[in-house]
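See the structures that follow.
Computed from the coordinates by the stated procedures, all read-outs in this text should not be read as laboratory data. Here the structure is a predicted model, which is why all the values come from computation and not from measurement.
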Structure I
Amino acid sequence: MKSKSVYKVPDGKLLKIFIDYNYRKLLINKIKITGDFFAYPEESIEWIENELINTSIKKEVLQNKIDTIIEKNNIDFIGLNSEGLVEGILRCLR
């Protein structure tokens, strides 16, 4: 199933999520993350997108996975945080 969300992160920037996921298993098949936020290093959004493939779309699982990716790769955001990213993804299910 394909879905999208547009979410204004509190005290942050606009986040757009485009997702293709398995509706029955709630697993991410493909995800595209865009918006007017900044991420360093520049490749970090691509890393996150690739790491989230086959990840469960459950809040706790997503939060742990994204926090791990950010910590492992020393990713810095301006206008976005891991909680906002998780919320943007979860809004695709509504």
Structure II
Amino acid sequence: MNKWAYLFVYDDKVGTRDEIKAFLDSRPEILNWAYCMPHSFFLVSNRTASGIRELISSFNKNGGRFIIVDVKTDRDGWLPRSYWDWLSNPKGVNEK
């Protein structure tokens, strides 16, 4: 099964971090997630960005804005090394 890492960035209307964490934990399509910045999550899924958008849209009842971006292609920034490693080799929660 192929897995992809995505960056999910959202505004306040989508929900609070805790609400979004609970939603992500309830979805088997989201294999893993992490965060280190406000209003964003890194997601691991075997779904496409469009498939994840459909999931988030079912949760996003207030019409909040969000974007889901595949992070496998060109990426750069200032993150802890562990996040770069995680993005380079996305794993599900139960994978080592």
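When relative contact order in percent (Cα under 8 Å, 6 or more apart) is calculated for each of I, II, the greatest value falls to II.
In this comparison of I, II, the computed figure 0.97 for Cα Rg over 2.2 N^0.38 Å is attributed to I.
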